[in-house]
1. Out of 1, 2, which structure matches 0.20 when FRET efficiency 1/(1 + (r/R0)^6) of positions 39 and 55 (r between Cβ atoms, R0 = 41 Å, to 0.05) is calculated?
2. Supply the structure label, taken from 1, 2, corresponding to percent of Cα pairs over 17 Å apart, for residues 31-86 alone with the calculated value 63.
3. When mean count of other Cβ atoms within 10 Å over residues 23-30 is computed for each of 1, 2, which one produces 13.0?
4. Assign the value 23.6, 81, calculated as Rg and Dmax of the Cα atoms in Å, to the correct structure from 1, 2.
5. Work out which structure the value 0 belongs to, where helix-only ellipticity at 222 nm (-39500 (n - 2.57) for each DSSP H run of 4 or more, over all residues; to 500) was derived from one of 1, 2.
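Each reported figure results from applying straightforward, stated rules to the coordinates on display, with no laboratory input. Here the structure is a predicted model, which means the values were calculated and not measured. Cβ atoms are built from the backbone, for glycine too; each structure is taken alone.
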Structure 1
Amino acid sequence: MTTNTINPTSTNLRQDIDRIAHKADSLVDSGAQNAKEKIEAAREHVDHAFERGQELYGLLHGQTVAGLQKVDRLIHTKPYHAIGVSIGLGVIIGYLLAERVISPRT
């Protein structure tokens, strides 16, 4: 790396200022390029995550619909069992909530 001294003459001063401006422009351009590369990498990462999220949503949606259809068939084939399970769950949940309201834990 060579060092340039600044000369007091107007011609040399102008050349020195032009060199400094050129170096500053190249630094800004390299910084902008680095930022652009980082933005592109982040965008690719977000796009990949979004696509993966869509895949997972599709998978979970399909499994949920299939599970709900099984529950629906079970309720229609054995309605009294479904009523008994619902009442039992309601009693258990009610008991747990009542315990929490009556004697809250500190």
Structure 2
Amino acid sequence: MTVHTQVYHHENAGQGHWWAPGQPSYPGTPQEVPISIRSTNYTINRDGALASVAWELGGHHLEGGVWYEDNHHSVQRNFYWISGPINDDTYLSDPNRRLFY
């Protein structure tokens, strides 16, 4: 008989960018341009455990196991107005518009 157990923790945060045509920057003002930057921000924090038991019975291999995970995550969609060239290779903050949280 073989017994296997494993516990784990995974934590991460990130942001993906997309240039959003049709989502104007500074809408309704003289500075309006027909594009903005959209970001999807995420966080994840999860803990879990795995356990299994295996048996060799003659010419047969039997194995069973369980998995438990506690997962907390969030996602938000934001827009940032632009007025000219911008370096989007950074983590953007203080959005001009939040679509959902």
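1. Derived from the structure labelled 2.
2. Derived from 1, not from the others.
3. 2
4. 2
5. Of the structures listed, the value fits 2.
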